[in-house]
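A short reminder: the numbers here are calculations on the coordinates, not readings from a lab. Because the structure is predicted, anything quoted here is derived from the model rather than measured. Cβ atoms are built from the backbone, for glycine too; each structure is taken alone.
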Structure 1
Amino acid sequence: MTAPLGLYGGAFDPPHRGHVELARAARRELGFDRLLVLVSAAPGHKEVATSAAARLELARAAFPDDEVVLDEHPRTVDTLRAHPDWHDAIFLIGADQFSEFLDWKEPDEVLERARIAVATRPGFPEARLRAVLARLERPDRVSFFAIEPIPVASSELRARLARGEDVGADLPSAVADIIRREGLYRPSPGYTGTD
């Protein structure tokens with residue numbers, strides 16, 4: 001039996017150490033040989049600060065050993081419909097995302113087309129996860145794996161970069177190098193350093 005395909009989607013605006021740790025832990029816990037990182041060209045659920053091309057370059061730097069591609073579909077179910085060969089792949093998400101899974105476009109169809117593996121961290125309320133599971137048609141298609149918490153968020157990093165702060169410790173070094181070289185997320189003209 002071949003190892004399942006892992007899928008990891010997101011805006012990656014920018015990709016940070018938490019993203020990398022989630023992928024590393026998933027590979028260790030779930031045993032897939034191949035991880036496909038899907039950079040959402042135009043996420044259906046959030047605004048992005050940088051172009052799809054820039055985020056693709058950043059993600060390739062963050063995941064140098066994985067295949068990183070641009071995903072033109074704004075919703076996960078549409079991506080999975082476009083790739084029937086990915087049937088039964090393992091789609092990786094964090095516990096925060098899973099707690100909002102019922103708000104996704106056609107979540108039950110997502111679970112028909114792929115399995116979901118949810119990264120949990122110590123202290124995340126299990127009741128929130130159980131409440132989502134209880135409302136799914138196929139809760140058997142959801143599994144959980146633990147990760148070490150890395151308290152960092154892309155939105156926080158963008159704000160800190162816009163203030164001119166050093167965030168190198170929270171980014172893979174290759175990602176930090178590209179951000180510096182390209183001047184991404186830098187303060188806008190007229191920025192005074194106050195909100």
Structure 2
Amino acid sequence: MEIRIYYEGHRLLKPGFDAFFKALHKQAEAKRSRIRLIAAKSGDEACDDFAAAQESHPHDWNILLKDSEGPDTGKLSASLCTKKGWRNADATSIFWMVEMMESWFHADKDALERFYGNGFKRNALKSNRRVEEITKADLQNGLHAATKDTGKGDYYRNKTTHGPKLLAEIGPDRVQNAAPNCKKLFDAILARLA
């Protein structure tokens with residue numbers, strides 16, 4: 001069985017996601033399986049790719065990983081299945097970056113500070129340890145304010161180069177402790193590989 005993760009985001013994020021999911025890759029290899037990350041630029045494209053994979057790769061576990069773009073209501077996956085006309089069972093294969101991937105970066109401010117170095121304004125980031133409760137606007141404003149005066153420059157002007165590097169630097173354990181939906185993804189994959 002191959003685990004195929006269709007993620008919302010640029011294809012240049014793949015090496016970063018591979019590094020972030022390193023422990024899952026190792027567990028998959030130990031079980032003679034494989035985790036494959038497949039990029040889709042937009043959330044709609046990721047949904048389309050996920051739906052197509054349900055037909056073209058029925059023997060693999062197809063996962064959809066996307067930004068929620070809003071708070072976790074507890075019904076994100078069920079609502080998406082209803083909206084797309086998917087089977088209710090598909091909800092167990094849908095996982096969320098709440099409210100967006102950048103919330104994971106807020107879970108490991110030490111890694112951000114190491115990456116950006118001089119000029120990084122850590123205090124510009126929200127201090128909430130439950131990063132999924134930080135609104136999209138606050139995530140964006142905080143990252144912009146924290147990084148704009150660094151030698152590496154503003155995260156949002158350099159997202160396709162900084163994003164993969166930050167994914168590779170942040171601690172998966174820290175993110176799981178701060179982002180329940182990330183932990184849910186790790187737990188589900190590890191359970192499937194047990």
Structure 3
Amino acid sequence: MGISDLGSRKAVFLDRDGVLNPTVGFDGSGRTESPLRLEDFQIFPWVAAAVKILNGLGFQIFVVTNQPAVAKGKLTSQDLSEMHFRLIQEVEKNGGCITKIYACIHHPDSQQVKVPELLAECACRKPKPGMLFQAANEFGIDLQKSWMIGDTWKDIEAGQAAGCQTVLVRNEIDNRGKKIKPNFTAENLLEAVKIIRREELQV
């Protein structure tokens with residue numbers, strides 16, 4: 001990559017749970033629970049096709065996901081890595097490409113954290129935009145030309161804080177009274193991608 005390429009690339013940032021894979025019920029606080037075992041990690045059937053369309057529009061794809069279950073001792077880093085390897089392989093065998101997956105495994109609540117070194121008020125946990133900034137720095141991404149797709153207020157806030165356009169995937173999650181104002185809403189990832197394609201082709 002030459003100097004002239006820096007900042008000229010565009011990306012779509014994807015939340016994981018609820019966007020790329022189903023959640024698995026609710027935790028003790030009434031929040032949706034991420035898959036905690038590899039066998040429970042199922043990928044929505046339209047994900048690979050959606051990623052392939054975005055790649056064809058010139059987007060690099062990044063997954064940016066909060067996975068505090070690691071800090072809480074509910075999920076091992078090894079199982080998380082295996083889930084993400086499966087996701088990348090599933091997309092690649094169907095002609096798409098995920099450039100990189102970023103996962104925040106920290107949590108700020110000492111009452112819930114079981115892995116002391118992961119107790120942190122970090123910059124990567126959404127709604128903070130740290131993972132998006134990290135991808136931009138590592139891969140020369142122009143965030144003003146990029147998009148964030150997620151299913152909660154935290155995703156939308158992170159995308160907006162990074163300067164991206166945003167698409168909220170509708171779901172049954174209680175967004176805790178947050179007034180979310182995404183640029184667009186969609187029923188699922190594939191519909192979100194069609195919105196992005198329409199908007200990009202208008203430019």
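Work out the source of 26, 17, 7 here, i.e. which of 1, 2, 3 gives that when semi-axes √(5λ) of the Cα gyration tensor in Å, for residues 78-141 alone is computed.
Numbers: 1: 21, 12, 10; 2: 33, 11, 9; 3: 26, 17, 7.
It was calculated from structure 3.
Please compute distance in nm of label points 7 Å out along Cα→Cβ at positions 86 and 126 for structures 1, 2, 3 and give me the label with the greatest value.
On the way: 1: 3.1; 2: 2.5; 3: 2.0.
Between 1, 2, 3, the highest calculated value is found for 1.
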